[in-house]
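Taken together, the values in this text are just the output of simple stated rules run on the coordinates, not laboratory data. Please read all numbers here as calculations on a predicted model, not as lab measurements. Cβ atoms are built from the backbone, for glycine too; each structure is taken alone.
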Structure I
Amino acid sequence: MATRAEYIKQPSTTKRMILMIVGVLLLIGIIILIKFLMIRQMMAAFSKPPPPAVVTTATAQYQPWQPALSAVGTLRAVQGADLALDVSGLVTAVNLKSGDDVKKGQVLLQLRDSEDVAQLQQLQAAAALAKVTFERARQQLAVQAISKADYDNAAADYKAKQAAVAQQEVNVDKKQLRAPFAGRAGIITVNPGAYLNAGTTIVTVQQMDPLYVDFYVPQRELSRLHPDQKVALSLDAFGKREFDGEVTAINPKVDNDTRNVLVEATVPNKDGTLTPGMFANVSVDVGGQTRYLTLPQTAIVYNPYGETVYVVMTEREFEKVQAEEAAKNGNSTDAGASKSDGKTQDKSQTPPPDTLVVRQTFVTTGQTRGDQVAVLSGISEGTQVVTSGQLKLKNGAPIKVDNQFKPSNNPNPTPQED
């Protein structure tokens with residue numbers, strides 16, 4: 001049995017409970033302190049201004065601008081045909097090589113025609129005899145030696161013999177393939193000794209100079225088109241070289257499905273560089289040359305409420321513009337204390353006066369050409385605007401300009417191949 005002294009030395013239940021409660025409270029306090037420090041650290045991180053966004057820029061400049069319509073066209077020969085014979089036969093001669101220039105009426109290929117020629121000679125002899133008989137009958141009729149009926153029979157027989165000769169001459173001509181016009185022959189694979197069926201394509205002949213180019217334009221552009229307008233062609237096969245031509249015809253009917261109209265232009269091809277069937281980028285000059293303030297198309301931000309650009313300026317200039325706008329609108333609030341989001345900004349976070357920032361400005365755009373767009377209003381010449389990186393920006397956001405790699409600003413871009 002425990003003595004009284006031992007009983008007194010043992011801690012009581014109440015004391016143990018108090019120590020436990022104190023330990024729990026101390027642990028809770030430590031946790032709260034850690035959370036408080038974490039929250040304050042996060043708030044401090046959020047309160048720091050974000051790093052400047054890296055963007056590319058370009059300067060708005062006036063440039064000469066020739067209004068033009070652009071389209072994709074197809075080159076077509078003024079005269080071109082795939083030649084074939086309408087009779088069958090054995091080839092006896094091929095009078096051209098692949099790629100030869102041929103003249104109108106030149107015999108390109110000959111089929112065996114010995115039987116037809118012999119029959120033609122026979123018919124020519126019969127016609128010559130009929131002519132002699134007819135001349136004799138005419139003389140006899142003059143002296144009333146024969147009746148008018150005999151004379152008419154002689155005349156009819158002579159005409160029949162002439163018609164038979166003409167028909168046989170056609171049959172002989174059918175055994176020859178002639179060039180219907182001057183041009184360049186294509187690849188021919190027929191050799192002497194081959195048998196050809198009627199209608200078999202033998203060779204193509206294309207007139208190479210000049211060439212037509214056919215292209216479509218929307219019906220809304222019809223009022224700007226007329227014959228004799230200048231046309232410029234560019235083809236991927238010839239790099240930056242351009243070929244000049246002019247509009248020669250406009251189709252009087254608009255396509256019911258596409259609401260486009262077919263336009264025909266004529267392009268000289270004296271050196272034979274161009275080939276029928278090639279695709280070409282067509283540009284038609286419409287109207288006189290003018291001057292427009294231009295920017296790269298990537299500088300324009302398209303929104304439901306309008307088109308905008310981000311103008312580059314210093315923080316000092318930005319605050320001045322904000323103050324002028326506030327005064328114009330009768331707003332007495334300190335313009336420098338707010339940005340586009342309407343929230344009061346901590347003065348300690350305001351960038352230095354020489355820091356580059358952006359200001360969103362509404363613009364009105366016009367025509368486009370290549371990588372460029374015409375700006376009709378909203379900014380002036382010499383204004384520096386952002387051309388890439390706009391998704392990270394807002395009004396008054398600081399930026400860092402890096403133009404090492406920036407969007408193209410070419411009025412006549414060409415496809416680039418690696």
Structure II
Amino acid sequence: MLDARSLQITGLGAQGDGLAVIEGREVHVPGALPGETIEREADGQFRRTGPPSPARRGDPLCSHASECGGCSVQHMDDALYREWKGGLLASSLSQRGLTCAIAPMLSVPLASRRRAGFTGAWIGGAPALGFNACSSHDLVPLTDCAVLRPTIVSALPKLARLAAAVVPKGEPFRLSVLAADNGLDVTIDHKPSREAARSTAIVAQLMRAACAIRLTCGGELVLQAAVPVVTIADVAVTPPPGAFLQAASETDALLADLVLDGLGKAKRVFDLFSGLGTLSLAIARRARVTAVDSDVSLLEALQAAANGARGLKPIERMRRDLFRDPLSPQELAAADTVVLDPPRAGAAAQCASLARSKVRRVVMASCDPATLARDLRVLVDGGYRLESATPIDQFLFTHHLEAVTVLTRK
């Protein structure tokens with residue numbers, strides 16, 4: 001019989017941590033796998049005492065796997081990883097009493113992430129970029145990465161030197177980078193120093209070295225060598241600085257395919273939380289779209305992209321804070337299908353209104369299975385039938401999961 005310090009791992013939690021049960025209480029052990037025996041030290045730390053699980057990955061995919069907090073489940077082999085992550089959606093639905101046909105999990109490839117935010121810190125008087133260590137504020141400077149695009153990884157030392165030229169020395173900062181089709185779009189959350197304003201030639205040289213085409217600091221455009229362009233549904237789009245995009249361009253295509261399949265024969269679609277138009281531009285190849293979002297800069301970028309494209313049906317824009325002022329059932333009556341892709345917090349208020357509407361079909365994408373299941377429960381209670389759900393692994397080796405679900409009126 002195991003004592004209170006010896007733990008037998010019997011399952012996996014929602015964040016990939018090992019689960020053990022002592023006296024009816026769950027204990028979560030990061031990095032542990034089912035079948036392993038873990039000793040709990042006096043200081044609360046855990047140490048494996050028995051042989052490793054056969055499902056433990058042998059060689060790490062990058063040199064930072066044991067310390068970086070960016071990836072939390074690289075220790076699983078491929079089979080266990082897909083079983084665990086693919087089951088997160090079914091588990092969340094089950095907790096809300098929901099069942100439906102769940103398709104096999106789709107996944108983006110390794111080294112595909114085009115958008116990432118990095119912590120910037122000064123180490124030995126020089127800035128470094130990386131991710132925080134697991135459950136820590138300590139910086140792990142990145143030299144390689146299994147999930148980021150190589151163009152971003154190779155540029156990090158040069159981006160750090162660029163940051164040194166614009167951020168006051170010693171002050172912490174965050175740096176976000178988007179690998180656009182024609183170069184890196186860089187955003188720093190710190191106001192540029194006075195020296196940077198007087199040294200545009202040096203900043204321009206450092207940008208060229210890092211393949212950066214636009215630099216924005218503290219909300220101010222510092223320099224722009226070219227207008228960043230990303231391709232969405234075969235349409236060239238220029239995102240505003242720091243704009244939300246799916247982390248991998250492959251996700252754009254996966255989401256669009258699933259949403260278009262879910263539309264059926266829709267003629268009039270509302271795309272709620274439309275953002276830049278990741279779904280609106282794809283839908284407009286088939287049906288009229290009203291894109292609704294609270295960010296006017298994103299709607300303007302969508303309109304500019306649509307104006308320069310061919311073969312699209314009309315895209316109307318509506319600025320609306322759907323959290324505070326959701327579309328009413330009367331307003332929704334203008335559409336035969338509603339598409340939603342809300343932020344991680346979900347769309348509770350809008351789904352409550354949808355549940356009272358007569359909209360025939362709803363296609364809902366989400367990046368959080370828990371809030372997705374909560375909102376789906378409201379729709380099902382309002383008379384919708386949950387027909388299908390498809391998980392998408394966009395954030396590799398983390399517990400974050402995309403999904404697309406299709407609902408119809410009974």
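At a glance:
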| read-out | value |
| --- | --- |
| Label whose coordinates, when Cα extents along the principal axes in Å is calculated, return 183, 79, 38 (choices I, II) | I |
| Winner on relative contact order in percent (Cα under 8 Å, 6 or more apart) once structures I, II are ranked, highest first | I |
| If mean count of other Cβ atoms within 10 Å over residues 115-122 is computed and equals 20.1, the structure in I, II | II |
| Structure with the greatest value (metric FRET efficiency 1/(1 + (r/R0)^6) of positions 91 and 123 (r between Cβ atoms, R0 = 41 Å, to 0.05), set I, II) | I |
| Per mean count of other Cβ atoms within 10 Å over residues 371-378, the highest-valued of structures I, II | II |
| Answer label among I, II for the case where distance in nm of label points 7 Å out along Cα→Cβ at positions 203 and 227, calculated from the coordinates, equals 3.5 | I |
| Mean count of other Cβ atoms within 10 Å over residues 163-170 - structure with the largest value, from I, II | II |
